[in-house]
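Presented below are the structures under discussion, each in the form of structure tokens.
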Structure 1
Amino acid sequence: MRKLILLVLSSAMLLGGLSLLLDEFPLSSRLHLRFIFGGAALAFAGGYLVWTDFIAPRLGVKTWED
């Protein structure tokens, strides 16, 4: 159950950060750096959690946490 909750939350972080980045770039006449940095940080944290907890163990890749 803990892994399922972690997968849902980290996927939401990754997708939320990416959507914030993608919403800010193409249509904005003025770029807000706080949204770009916030989206990038959120996407990075979510992607890191998905990688270290779900993808890397399936591929047999060792991380520093192992």
Structure 2
Amino acid sequence: MDDDMLADQRRLVELLESEGWDVTDLELSAYDSPWADDDDPEATVTITARKLYESDEDEDDDNPFRVK
């Protein structure tokens, strides 16, 4: 795996975390593209992150679909 790919991965995580996201899972896949004729590798990054938002709604609402 290329050091540039790992640096880009770290930068993506830093960007998400700076916006208040909590990265819970990350997968970086490096490969040679089957569609390109050059020998430059490509990478795919899959990031799972979560972020809690404060609810503006009253906790005493009667919404039957809300988990209490």
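When Cα extents along the principal axes in Å is computed for each of 1, 2, the one that comes out at 60, 25, 14 is 2. Among candidates 1, 2, the computation of helix-only ellipticity at 222 nm (-39500 (n - 2.57) for each DSSP H run of 4 or more, over all residues; to 500) that gave -22500 used structure 1. Looking at structures 1, 2, which one was distance in nm of label points 7 Å out along Cα→Cβ at positions 17 and 33 calculated from, given that it came out as 1.9? Clearly, the read-out refers to 1.
Starting from the value 28: which structure in 1, 2 was relative contact order in percent (Cα under 8 Å, 6 or more apart) calculated from? It was calculated from structure 2.
Rule-based calculations on the coordinates, nothing more; no lab input. What you see is a predicted model, and the numbers here were worked out from it, not measured in a lab. Cβ atoms are built from the backbone, for glycine too; each structure is taken alone.
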